[in-house]
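So, here come the structures, one by one.
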Structure I
Amino acid sequence: MRRNAVNVIAPKPATPLATALRRNIVRHTDKVFDWDAFPSNRGYPDLARAQMRYVGAGGSPKVGEAGTLAPEHFTVSLIHKPVGNYAACHAHEIEESFLVIEGVLTVGWEQEGEVVEVRLGPKDMILNARDIGHGFRNDGVVPVLMSISVDVGKPLPPRYLYHPKTGTDPALARAFGAAPGKTLPLDPEGTHPLQQIMAQKVIRHTEATPIREEAGFTRRVYVGPGGVASETCRKEMWEVPAGAGVQPFARDVEDAFMVLEGSLTVGWEEDGQQVQAVLGPRDLLLTPAGRRHWFRNDGAGPCTVWAVIGDSGAETVRYARA
């Protein structure tokens, strides 16, 4: 008996453009949280936190990690902070943003033994000023998940100000260096210099002004013109409804899209050829300077995107509806 023949169609090999796009995507499910990202915390359980690196090392000495994209103007990583744990007060030579994704985070800034604290909820952000001592603590009942971006490709190691490894009393370290009675809440009308500076560096999602693009999506500027002033990078929260999308555009610097909620179809274009991929929650695409790229929400519900752009100037792209 003769059997029916079955035609098998071999898959086409990926084009160079498709391969390049795939290599610039970091999948959350391909990454693992690193509980030893910051060796200075070894031996101090209250300081334990886990890092997941997407772009650059983000303050960890573990640079050049396989599966992590090379940085240029900024780094992007996720931090998991268990309930009750804290990060010791330290300072950087560059600005550093904390975007809360889940939980409630307490951030403290220190100056001459006095500390100003603020509590941030989901989608709230603070841009920590350069050379100001700062730390963070989880006083909540659920773990905190946050995205940290350091606004330089290869930051210097943090300079610790109050760390138990230097002999600082653990209670003082947990309070970011504030003795009892020396902690103030954030108050935009307060007279303490740290209160006045911090008030200009905190963005609440509910207070950020939505910019409605003609292309059909909304931008909220967190860092940059219209948000917190900065000389390094721009950072925005995008809300892309189902069916909305933009035509290809290019920038003079790199940008990164991290999906926080929903899904987003992203694509690159070159010489009339287009390739695309779908980002799910906590997936990231890094697009280099000069590359034409686009995005579209093919899902059934809205998509929330955290966008980091490698310069601090006003938006120059005029988004055209796809």
Structure II
Amino acid sequence: MKQPLTITKMKKMKQSGEPISVLTAYDYPSAKLAEEAGVDVILVGDSLGNVVLGYDTTIPVTLDDMVYHTRAVARGATSTFIVADLPFMTYRLGIETTLRNAARLMQEGHAHAVKLEGGADIADEVAACVRAGIPVLGHIGLTPQSVHQLGGYRVQGKLEREAKQLIEDAKALEAAGAFGIVLELVAEPLAEYISSVLTIPTIGIGAGRGCDGQVLVYHDILQYTHDYKEKRMVKTYADIGTTIRGAIGAYVADVKSRAFPAEEHVFPMNQEVIQGLYGGSGNKAADAAEQQSSPGLIDRKESDTR
């Protein structure tokens, strides 16, 4: 059994130039498969609101949702470093609230670390978590919990003032003790520069090739959805959605045509037991044929019971 990645090892990976692979997972089987495939870090993202719970954004996701799904992931990936998102408005309400909610993700969800969206504006909360022994992964750039304020899902850092703010945010998170930072939808040259000036790893999603690691969503790389839409920042590796849809369709067709269940899917009974129960052979067709060929016998049996 492999040993889970640690924060110290992740920093060493950055120093040695070894990329860090991160993938989301939201339940036991997906976490199990991700671990068996050799993923370095599993992120239980509040993106589960979009891909698992059917919301349009991550904003409706609750802390109870995150605890529930993180606990399932932890059961499936017992040898992988697990990070869980603090969902919308479970922080930024004061340090005490942030600590209490982050503690739930670790105590009840069994996460190894938590992720918060924001930069210099949440540095105090990040620092408080770190002092309390809660490892924190930062997240700047496109922050889905602020999607309405940002004006939609657009690339961040193209303007000079945006770029300067992202650099300041990254440095503030590092100074607060974050062990790494997710850079989402950040222009590649800027993401590369931020990665070069930090001593902690950066994990990119739509942030280009200069980051210290990459993260993608489980359902995106597998096209595990009913209406997958291509995304420039995503590379898909399989079309599981079409496979699943085809398999279920074949099952429905077999049920309708009575091809399933077949002989190999059923469980027989001892003929003596069947005779003792209701005097038949256990084969409806054979019993019906016998009754049609011997109507007098049936009449005699019925008269005997009167």
Structure III
Amino acid sequence: MSDHDLSPEINFWGDTPEQDYFNLKGITGSKSYFKSPRGLNLFTRSWLPSPSSSPPRGIIFMVHGYGNDISWTFQSTAIFLAQNGFACFALDIEGHGRSDGVRAYVPSVDLVVHDLISFFDSIKKQPKYQTLPRFLFGESMGGAISLLIHFLDPSGFDGAVLVAPMCKISDKVRPKWPIDRILITISSLVPTWAIVPTEDLLEKCIKVEEKKPIAKRNPMRYGGKPRLGTVMELLRVTDYLGKKLKDVSVPFLVLHGSADVVTDPEVSRELYESAKSEDKTLKIYEGMMHSMLFGETDENVEIVRGDIVGWLNDRCGGDRT
């Protein structure tokens, strides 16, 4: 899949044109394509504080989750962070959004990690960003990918915000025996086959009923069954991460809802307890589900946002002036 039309037909916020909406929010947004070292065209976005405001106090490199993309509700968090003085950058990973690849097929998470590092490095070397604190931000699968980036570039970032990270696929949605054995057997033959039996994760992610239709209107959303190769790769990566939690050394904030049945809040607790990071914070939100930054009540979303920006502010010299 490759869609090089940079003008989305609709936006999650309604009929306001994108640039007009960004202006109303007091930020600057841009979008383009990045050619990865392996030749993929990857769709990218930036969300920056308004040029009329103070210079950015930090850079946030954002990684979306499985089946998601950076052009729908994911933008709401980036816009909020830009309003609070942070320069945010993200790309649609292979097989997602407007980037190259078979939709929702991730043949190698390791290659995705290298794509992201290459893109992030291209931002870091720009003179105006070289001296700023650098943070990773990952949601769900993006949280796992953020930790893999940290392992490959342990000194490249000053912190990480991990939102419901997929450090282990919950047993509640993991294929059961003997189905898992069958899937492993045939995945090497037909890795792109979209057949893995699971419910639509959207229903398990979003609590507020009125917000579900908004999520479903995303033209780039993948709502089909997971592809065999993607599931096997995510199982491999999360099994690996589960054994590496003790090696995490980056300062981090991990946030999780206690009612999350997609990724396991107990694994976030294990990450917090096991990691050798000297600066680490755990937030477990009672009753919240997987989509804490969109699918909860507006009041809950604001609580989580406030905790994130507070943590970032504390590591960038305090509140924005």
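Laboratory data are not the source of any read-out in this text; all were calculated from the coordinates shown. In this text the structure is predicted, and so the values were computed from the model without any measurement. Cβ atoms are built from the backbone, for glycine too; each structure is taken alone.
When Rg and Dmax of the Cα atoms in Å is computed for each of I, II, III, which one produces 18.5, 60?
The correct label is III.
Out of I, II, III, which has the highest value for mean count of other Cβ atoms within 10 Å over residues 41-48?
Values: I: 14.9; II: 27.9; III: 21.2.
Going through I, II, III one by one, mean count of other Cβ atoms within 10 Å over residues 41-48 is largest in II.
From I, II, III, which structure was helix-only ellipticity at 222 nm (-39500 (n - 2.57) for each DSSP H run of 4 or more, over all residues; to 500) = -10500 calculated on? Write down the numbers at each step before the final one.
Details: I: -1500; II: -13500; III: -10500.
The correct label is III.
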